[in-house]
Structure P
Amino acid sequence: MSSTIRSVGIVGAGQMGCGIAQVCAVAGYDVRLHDVTEDKVEAGLATINGNLARQVSSSKLSEAERASALERITAAPGVDDLASMDLVIEAVTEDETVKRKIYQQLCPVLNPEAILATNTSSLSITRLASATDRPERFIGMHFMNPVPVMKLVELVRGIATEDVTFKSANAFIASLDKTITVAEDFPAFIVNRILLPMINEAIYTLYEGVGTVEAIDTAMKLGANHPMGPLQLADFIGLDTCLSIMQVLYDGLADSKYRPCPLLVKYVEAGWLGRKSGRGFYDYRGDTPVPTR
């Protein structure tokens, strides 16, 4: 555990929030999980329980480790329940308005010394920090999905982030057995700045009829040795998230190479958001995924 951080609050009990809560609890931190409804928190705790059970069955954790990790995670029905936390990580949807609203509710109840972190995958840390009462104690911690499996965390300082905050965040991430890359505060940081334009280009390749969904994914898996094809990966990330990151790149860097593919826009407008909605570039409603184009 990091000496300066002993307790962690997580805002958002979705896929990312639950994953972060899980790795923090396994690493020995006391964790409180908060979301807008108690149902969402309960569903999140059930997901974590299932994930930990799978780790036991694959011998990554012992039964005792699973039980003690679960004991360390408690539900936080209200933001007031996060008041005593040393670190609070916001892991809600990639929407700046939603994030700002959360900071307005959170900041008045937090310990003045507490560090506030965001798991944003693309938004400006400096701009988000300016919506809080503690820009010096605000930092970007971008965990990769799925959090328990992926070893990387991008650490991003805003213009006002103090050294002491950066050092504490660094020690905290190292204590989770994760590898850190430090990224400058530019749109989409390192991973998504490189990954999302590649996915967007794959969608353009489909849109222009250069190859089918299956041809494009097979080509990149076997021709570039990628573990997952770019269209399959887009479905896994969520096409709405892919679109919002491309939009951040396009708006923030004003370069036409980041223009979101019209086909990506169309799928999102149709509500075909990938795996989570049952359809994207593949249809997941049957036993095996079937390409939709």
Structure Q
Amino acid sequence: MNVEVTAAPAPADAQMAAPAITRVGVVGAGQMGNGIAHVCALAGLSVVLSDVKAEALERAVATIAHNMDRQIHRGAISAEDKSAALARIVTATDFAAFGDSDLVIEAATEKEEIKRGIFKTLVPHLKPACMLASNTSSISITRLGASTDRPEKFIGMHFMNPVPVMKLVEVIRGIATDEPTFQAIQALAQRLHKTTAVSEDFPAFIVNRILVPMINEAVYALYEGVGSISAIDSAMRLGANHPMGPLELADFIGLDTCLSIMQVLYEGLSDSKYRPCPLLVKYVEAGWLGRKSGRGFYDYTQTPPRPTR
């Protein structure tokens, strides 16, 4: 008896082509949002950059122009590239401007309730085929996706700061993320001249799972009197060949962001080794958030910045 063997059909979502992305929306005009808009516009994509504050949008466009001037000075782009890219960026304070977007990337504050609120307000303005990405550095993609009407089109796209300089993008699939969405985001990252690292949907993903606990341990070393701010940062720069000391890096990232990531790790993994250092909590409570507030582990109102302890 002859038995004919046929291959099993591929899953339905694997048979679908990855959707093309030509129009990108970015929610949030802060440091990450303006960087994402910057690289997307330089890559030839039409960009809508949104923020609740018009003055934040004005600052963002000025920052993008300034950073492109630096790229011109280095010979990375031409003046014509800059003009064309800036012409592709439209700003808006209303989510209705995202109606034609193929992808919207959320780059708001690293607070889950804020992100959920944004998605609730955002999704009614999107076309059914529009994909959603979050630039979250630590929060569950599965959980964020479940708060929308399209979890299968929801994905994590975690850019590194500063976005125009750093080459890595972490790509995180939620449990419901379909293959066409994943492939579309991989293709977009390639178009942006980024390298991707695919992470499972665990708290803080790859980079911050390793990096931020190191920063937290440096804060503990300061808290326990193991070394001064200058000594800790010098030791890691010169002893481990890090380009920036961990406390200086914490100021660059934002101490509130570092604390949020440690809280996600501590709550998500239930492991005491991820307990945020009390000194980090105190600095955030004081509003000493790092460079963006003018003071963190260093005082940036002075040149050069001086340690605050």
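Supply the structure label, taken from P, Q, corresponding to Kirkwood radius over Cα pairs in Å with the calculated value 19.9. Please list the in-between numbers first.
Numbers: P: 19.9; Q: 20.7.
Traced to structure P.
If you work out mean count of other Cβ atoms within 10 Å over residues 36-43 for P, Q, which one comes out largest? Intermediate results must be reported in sequence, preceding the final value.
Details: P: 14.2; Q: 24.8.
Largest value of mean count of other Cβ atoms within 10 Å over residues 36-43: Q.
With distance in nm of label points 7 Å out along Cα→Cβ at positions 60 and 252 coming out at 2.3, pick the structure among P, Q it was computed from. Numbers along the way, then the final one.
Details: P: 2.9; Q: 2.3.
Structure of origin is Q.
Throughout, read-outs are computed from the coordinates displayed, never taken from laboratory work. These numbers were taken from a predicted model, which means no experiment stands behind them. Cβ atoms are built from the backbone, for glycine too; each structure is taken alone.
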